[in-house]
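Next up, some structures in structure tokens.
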Structure P
Amino acid sequence: MIVELPKISVMLLTYNRAKLLPRAIKSILNQTFSDFELVIVNNAAVDNTDEVVKSFNDKRIVYKKHEKNTGPFGGLNTALDTIRGKYVINLADDDELLPDALETISSKFDKLALKGIKILWFDCIDAEAQKYSGSGIREEGYITYKDYLCNRFTGDYQVAMDRGAIANNRFDQNCWGGMTTIFNLRCHRNNKAYYIPKIIGKLYREHGESRITVPETSFLNHIPKIVFTMKSFLNEFGKEIKKLCPKSYGKRLASLGFYQILNGEKQEGRDNVLKSLKFRFSLFHLLVFMLSFILNKEQIKFICRELFKIKKTITNFFRKFSKPIIIPNG
């Protein structure tokens, strides 16, 4: 018996987002392209997520439910172990795809197949601000491993991958936040990537609930995992990034030192901050270095938390009065 596999797999990890989840699911089921599967992973939600998912009677939905929350990366690993499609895309449970997103992904991969493209980058918009969610690239063309390694792009893009580019690559559940960058860099290292200047998704940020991609101050509750993640990144990519983009290396080393100080690893943290200043000067990290001799880690955390709150207030103020950008779509 021949089993027909879907061309595209959409991964959707969710946790306690029953009110927001229908928008994401509907945006996928209502695509103009139908040859896909939607793999939904319920990461042990305690709301009525189960009921919401089961209300969608569609054979293209593959539903996995965890009995215990495994964190965002554990959930993504479950999705990666489940998918069957040739191409893969991940969608956050509070975002949505535009109606022709999957059709665009399919046609662009077909068109670029002879060039050996295994990874495609597309634009998204911030739904509230009506602006691009990512910056650093606007012209169609190749995205090199060096570009990504040296952090020449910032913000959020929608990335689709050939499943062969992912291979056996998986997320480390002990990491926090930056593990996504580690995962993507591994995929980009030996595969060609290409940017298409077309908007295929909307990202929602101001819906009154925290995102899976942590709010500004909640990272302070996960400092040990952040330190572990940053060490993992520099252990794997440190030599390359130091050689190819020293300033970016200095920035990452300073960040590691900063979090080590917050984690109580003061001496090692100070050493890394000092080393980072040789590659990139940062007044903020120099200030943290000096404060580490005077204040304890909880006092420094308090100051940082207040600074981030001030920064968010200022950002939201200017965002409120800034005019939306008219975005062309290709």
Structure Q
Amino acid sequence: MSDSNNLGKQETLDLTSLQLITVPQSVTKHMLLKRLVLDENVLTELPDWMDVLTELEELHLDNNKLSELPPSLSHLAKLQIFSARANNLKVLPDFIWQLNDLKHLSIGQNPLHVLPEQIGDLYDLTQLYVHDNELTAVPTTIGQLTNLEILDLGHNLLTAVPPTIGSLHNLKTLYLSDNQLSTLPNTFSNLNSLCYLGLTHNQFTELPSLIGNLTNLQELRLYHNQLTTLPDSIGSLTRLKELHLMNNRLHTLPDTVGNLTSLTHLDLRNNRLKSLPGTMRQLQNLTFLDLRANRLNTLPNWLADLPNLTKLDLRWNKLWTPPSWFNQLEQRGCTIYQ
């Protein structure tokens, strides 16, 4: 805390984890406050006088017990970051869509059933977190948020995403994990800036070939689906560094997987692979290869020639005879689990 002479000039006030049941009115003394943090308290409501904090740019309310937000917050016209994650919000007030300077909106882990169409009015948003809610649909207006760089829709009840998502040309990170998705719209191929895509814990039985258009992807997570194979177009993801495919039903890999020459981490655990394509010898940057719980009886000799391999996990296969080149790998510093 500043002394009394500087109270009005303080720009940041952090009241995290103080077991507050209400916001102390002394906060109003900080007329130039730009950042107010009230995370991890036991707030059930916010006072009406918060509208006096007209200079506020960040308001953090995570992990409280709020069931509604007061209209007084509509006067915080300079707000750029608003976070009310892990509360009891069932609906969002209309005034949120009038906060035109908002760049970061985090409302995950609330019992929200609907994301209103007005979300599309927040044109300046760069980060939107609506994870761990109870959403069954995403409004088509999501496509109006063309400045978005991070979108988290994970851990909801979504069966589809709207085709308008393809308009998010600046999107770099997209979380869609733990939903009920089995397809992606064709417009998905327009997400040319995407670097991270999370599609885990869904219901995909096949991966659409359009995945090959996402040529800036560096990390692709597909574990806990029902994939039996991958499209040849996967080989177009030449910037990919991590590919996570555990807990699927893969019985083969396409030869084009050998084109993923930037790959450092490949997780194929708990699939149905009986062999590996010879083109994988081209994965010269691979450091981690997880082949646990597949149906491999033998291993190709070229595994010994992957120069950067530091971890090879082969447990729960039925290898007939451990190959002689195991010693060669181990002497080079590779840890082998068998």
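I have 16 for relative contact order in percent (Cα under 8 Å, 6 or more apart), calculated from one of the structures P, Q. Which structure is it? Walk me through the numbers before you get to the answer.
Details: P: 16; Q: 7.
Computed on structure P.
For Kirkwood radius over Cα pairs in Å, for residues 108-259 alone, the calculated result is 16.9, so let me know which of P, Q that is.
Numbers: P: 16.9; Q: 15.6.
So the calculation was done on P.
Say we calculate mean count of other Cβ atoms within 10 Å over residues 164-171 for every structure; which of P, Q gives the highest result? Don't skip to the answer; put the middle values down first.
Working: P: 14.1; Q: 19.5.
When mean count of other Cβ atoms within 10 Å over residues 164-171 is calculated for P, Q, structure Q comes out on top.
For distance in nm of label points 7 Å out along Cα→Cβ at positions 188 and 204, which structure out of P, Q has the highest calculated value?
Largest value of distance in nm of label points 7 Å out along Cα→Cβ at positions 188 and 204: P.
Out of P, Q, which one gives -500 for helix-only ellipticity at 222 nm (-39500 (n - 2.57) for each DSSP H run of 4 or more, over all residues; to 500) as computed from the coordinates? Don't skip to the answer; put the middle values down first.
Values: P: -13500; Q: -500.
It traces back to Q.
Tell me which of P, Q gives 21.4 when you compute Kirkwood radius over Cα pairs in Å.
Working: P: 21.4; Q: 22.6.
Answer by label: P.
No value in this document is a laboratory result; all are computed from the given coordinates. Everything quoted here is computed from the prediction, not taken from an experiment. Cβ atoms are built from the backbone, for glycine too; each structure is taken alone.
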